[in-house]
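Visitor: Multiple structures follow.
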Structure I
Amino acid sequence: MSSARTGPPAASCGPNPVRESVLRHPATLPELQARYGERYRWLLLLAVMVGTMASIMSSTIINVAVPDMSRHFTLGQERAQWVASGFMIAMTVSMLTTPWLLARYGYRRTYAGTMWVLLVGSVIGGLSNNFSLVLAARVTEGLAAGVVLPIPAIIILRAFEPHEQGRAGGIFGMGVVLAPAIGPSVGGLLVDWFGWRSIFFMVVPFCLASLWLAQRFVPTIMSGSTSATRAGGKLDWPGLLLASAGTLCLLNGLVQLHAGPTVPAVLLLTGAAAALIGFVAWQRRLGRAMAQGGDAPLMNLALYDHRAFAMGSIVAFIYGMALFGSTYLLPIYMRLGLELSASHVGTILLPAGLVLAITIPLVGRLADQQPTYLLVSIGLALLAMSFALMGMVGLTGSLWVLAALAIVGRMGLGFILPSLNSGSMRGLHKDLIPQGSSAINFVRTLGGAVGVSVCGIVLEWRLAAYGDSLSNPASSPARLAAFNESFALLAVLCALALAAAWQLRPGPPQNKGR
């Protein structure tokens, strides 16, 4: 056996079908590392980056097309908002299933399967002539995107050494933000040239590329992948149903709070609170049962025994509200407040996206050396400042001011994105990493879903207070004032997140300073 490995070339020792098959079709992490060597971890990062780009693009690019879609289907602002909110709800809930899917089906099958689901949802959405079918396609896309988004953080923490994780997160983030940076620009042109349907088809090439890369570089399992979620265990369906019911009640309750009588709103929000209490109680029960050899809970609450993770989750929720709320609000502000075309919106947002793509890898290197709380705090301060200064832009004002404020806000995102996840999860045991990535992404995206709803509600409320409506053909100073007050709300949210981010300071250095 040993002579066959170290002797003459294979021609003199006879073929080894098993070994040749492994070399042609490596599947496990050790096989792939042996095949591609030191560069493999970067190829793996590229593979998951492309799929994440597709998921994020499908999440954000639709906002450019909402006004045109609203006119095509004769929708009010409240119904049109569900194109974004439906995606967010589905994405939020499906994130909790990622650890179980990875343990049950492996990394490659889970990743490739979700890319197929995203691809099918995009095609159906682009071909649909019925708004209900478009909404169903968006929910399908959201389910796939939610499963994909926690995977990169797991891979970065497992495939890279601690001193490389910030750099890897920065490079990954640079690639991922190119999707929302380039997406609105190209998407705006597509909407003007080909209509809103073209937005759905823009995701298809990314899905196809991710499937090709997954087959070659994503392993079936990760080395040492004995996570708290046991392969072959049952999915926590009661927990998933409670999480789904709570999310739906919360978002519908927020909408009813503004749009209709207060009694249904109070009932829905009460239902959301009851679902949350039931979810926590059920997860604690399953957590105790897991210690006796039972199935794992959907969310392992032992994560929140780690102070950094608990504080990071609070920051992630508030930050998600501001991030996704602004992603929803900003294109509508430019289209219906400033009366810009879709292509102009994309052109204004492009420089900010490129600045973000440059900022992230630079901050990623700093994240290996500087404390998380400092980088996240700087980012939140920049983001809050960009929202607070939106009142400087008017119907007759310079668009350069708007572009500059967008750049400041995206620089803030560049400080937050490479730092928050890795800094919050760095102290977790490796068996808790999949659960940690799933949980913190869930919390951030739940905040995003709430943020989208809250921004829509506040905007409609302030428009009504000023006696205006987005259905009116022309903009006005009153309409801009309503938008400015909505942006002021986002600035306040960032300030709250800044206060929470300061609590990410390590305990021992703080005690020594006393």
Structure II
Amino acid sequence: MDLTAHRVHRDDFAAYQEGLSALAREKAEVRQHSVGKLTARERIAELLDDGSFTEIGQFAGGNMAEGYTGAGVITGFGTVSGDTVAVYAQDFSIRGGTLGKVEGDKIIALMDKALELRIPVVAMLDSGGARIQEGVIALSQYGRIFKKTCEASGVIPQVSVILGPCAGGAVYCPALTDFIVMTRDNSHMFVTGPDVVRATTGEDVSFEDLGGAVVHNFQSGVAHYLADDEADALDYTRTLLTYLPANCDGAARRWDYRESPEDAANAAALSSLVPESSKQPYDMTDVIRSIVDYGEFVQVQELFAPSIVVGFACMDGESVGIVANQPLCEAGTLDVDASEKAGRFVQFCDAFNVPVVTLVDVPGYRPGTEQEQAGIIRRGAKLIWSYANATVPLVTVVLRKAYGGAYIVMGSKSLGGDFNFAWPGAEIAVLGAEGAVAITGRRELKAAAEEGRDVDEVKSQLVEEYTRENVNPYLSVASGELDAIITPETTRSSIVSSLRILRSKDRSHPGLRRHGNIPM
């Protein structure tokens, strides 16, 4: 055998392949940049640390005029802030980024390796869906990806970044992952497109109104972050990953932290942010930023169900998930969307060993036929399920009020809270004093009216008596439902000391994972 000739042939073939790849990349840049989008490789470079990407399956499927059969998706590994992640990016400039057999095989192979290495997966989606020319083979590949995504759920974090169209059955790939990031102008998600909707229902609807980023961030709750552009989307993804362990058994995220004078001052001034009157609104995010490290708080689903706030932060250098009622919106009441939003967030944190800090200021569930008919019983139970089954450290603080069933579901002691605290004057009861008196004091109020006495004065006395005997937080301490009454100024230190104690909490589990992270 002529080894020299063989080597020359091999080098020529490599040069040929490189030429095809360079030509494909040049075409991709022109097509993507013309509509204000990055190429698949540019997106990967933007997400990962400089020079860290290692591509796998680059020439899977053989050669074609556009590069190679599997060119519709790029797969590989790299690092984000030094930690290894698996990443794949669909390339819309090649066959519309459609998924065929080879593309599907590449994605599944990447996910298999991510599960083996127990590292996060980031998917960048920009595709026309299943490749029509490959028929049922392309469809079956989506089924395999769905199954693999479910297999990975609760084992490794999965993030989907929607950077273009994502339609039909393809939408369930990101729907099964833990977080979905969408860009404001170019990303769309829908099961049936505008043309099909128009043909079947007669409804004339635009891409944006049917499945745009604004719709899925504000209304449907499908997305977790609305990015201004691709750079913002990928920056948020990088930030999100820094708070998460590599897998369900990975070490909790911790950093060296030394409290600054500014942090101490913010914690000490907490009481000035919260009005004494339980009826006066305030911004709960200001409270959160006052007690977390450096005031940094990364919200999740900020625009959806705004009566509750969820997100990630650090306390004393340890990554935590935060769940808090938002009095600034609908008085912080719980509704169907808020229950599902908080429930899935707690479920995720528990799956990946992220402690949960719950800040409570809730008047109850939102009343009305709309909520009852929307399934508040069924959907509200999801929040109960998430807290009740959580084995992650749970620390809860009642700031001003917690009434009825809403008190129970917000990380109460009876539901599994490890350490539960309340501020002085916090109101904890079945009902607010005025609402309770309207029921329990009916006869006395009626008698006062008949006798010509001042009904308002009698009502005030009854409210004061009810508050003293039933709403006083010290009664909750005496019954064991609270561990202590703390001042606003010591809120941060109380949470931090509790989290330190709970680091040794037994979280062992049989099998590959604690549980999956099923969509809610």
Structure III
Amino acid sequence: MNADDGRTLSLALGASLDLLLHADDIHASYDQRRILKGVELSLHRGEILGLIGTNGAGKTTLMGVLAGSHQHDGGRITLGGETYKPDSMDEAQACGVGLIPQNFKIDPQLTITQAIFRGTFQSGKSHEQLRDQASQLIRDIGISMNPDAKVGTLIRAEQALVEVLRMVAEEAQLVIMDEVAASLPDHDVAVLHQVLRMLIRQGRAIIYITHRLDEVRSIAHRIAVMRDGRVHKVLDAGGVNEDELAFLLLQQEREKVSRPTAPEGSGDALSVLNLGVGDTVRDVTFTVAKGEIFGLVGTHRSGVHELVEAIAGIHPSTAGKILMNGTPVQIRSRQDARRLKIGYSSESSDSLESSTSIVDGLQSDAGTAGVTLNDEISQLRGVVDVVRRMRINTTNIQGSISTLSGGDRQKVQLAKWMATDCDVLILSHPSRGIDIGAKEVVYKMLNELSRTGVAIILLSSDLSEMVSWCQRIGVMRDGELVTIEANANTNEDVLVHHMLGVKFESGNGEARRARN
């Protein structure tokens, strides 16, 4: 679909909408590789444009061009009717364009007030001078937040709202959000969506990037599908379903996945008995069988992260027992956990240096002494197979990790962990930032791994994913394991009910639509 078609579709949003942004035939390169190959895109005031695409399609590069962090080398952009080609993010900000990246970081020592106004023209003022303005902004968007609190005390969803408030303080007319909700649970996504709808009622425009197709349908007016450096199609969000979007992305039908069943009895790999971690986890008991994919869910303050960090030796338990293959073990450090063949990939972990090559990143024993030529050839074939299966967008496996998109880098990180020699593997948000095609591959790889007898513990805020992948799902709330649900007996709404202790319908339009 060309730009004129996109403008025609936008008429359905109302004649009052003014064209804010128009990109015409945009070309851009990175590391001598052409990424954008003639992008056409339009955006109107008061509109949320969803942007989807597989990893490496060019989404982040396009957003970098719009936000001033990357220069395009062909084509023309207009913003508010004026030619727009910012040389820096500061210049883009001055023009009213702001970016919230997926892996945004805020100094935990800043107060919420300081975080809201950092980088703005008022950033030189003290907390006391800005506090009243921050309080007013918080009231204006209808959330409850203490402007004096430190950012380090906030959960990820609250930090995302602080970033949105920063956009308001910057008086941004175009707000770009790149996978900001990737690891947020449904109820937090619902709050974020409410705030975004408030922003567009003020006449702002939002480009919203996500891999969650149910979410983009619930928040966007139109959805732009990027493929191979171009906007392949722009669709009315209300006139398309998830399967149609998936087909446009993958150019093939999604495989139908049946719900997982309980693993055949082969003994327990891990047993947790009456485990306690300070005052955050109390009296938790569960087992994970060999070859089982066991899910754990809970809000950020439920104790779920402290629970798995105790098993991984990051914050040792203070009560109870942990057994491996029926034998009591002491886990006081990460080294203890690794010695016991317990692996843990956290939500924020990134053990790969930017200078690491892709091939080294995908080899679990890269650089090991005594490796023969045949071993090296076999490993390289394995690397090529992983690159192909996981759709890692690269033309050179010897190239640097830094040349990959954020989602492709996450795939490498995940593949490396899955190749380690573990009896128990804990993965937190393994599909964060990766496209739907790669998610299907990850699920197959997890199943292949489980069939070798590895016990897998998954943490994810994507409850539909948990229901699709896990044989059983444990729910943490207020430091306790309140239920363990067999897959056949549960769905997303049941899990959220247990997580919050109150009824929550995910199909009400305010959050992602549940898939039954």
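Visitor: Taking volume of the Cα convex hull per residue in Å³ from the coordinates of each of I, II, III, which one would give 155?
Guide: III
Visitor: To which of I, II, III does the computed value 6.2 (distance in nm of label points 7 Å out along Cα→Cβ at positions 174 and 454) belong?
Guide: Computed on structure II.
Visitor: Out of I, II, III, which has the highest value for distance in nm of label points 7 Å out along Cα→Cβ at positions 278 and 358?
Guide: Structure I gives the largest value of distance in nm of label points 7 Å out along Cα→Cβ at positions 278 and 358 among I, II, III.
Visitor: One of I, II, III was used to compute helix-only ellipticity at 222 nm (-39500 (n - 2.57) for each DSSP H run of 4 or more, over all residues; to 500), and the result was -26000. Which label is that?
Guide: Derived from the structure labelled I.
Visitor: On to the next question. Thinking of I, II, III, which structure, once relative contact order in percent (Cα under 8 Å, 6 or more apart) is computed, gives back 10?
Guide: II
Since every read-out is calculated from the coordinates, none of them should be taken as a lab result. Computed from a predicted structure; not experimentally measured. Cβ atoms are built from the backbone, for glycine too; each structure is taken alone.
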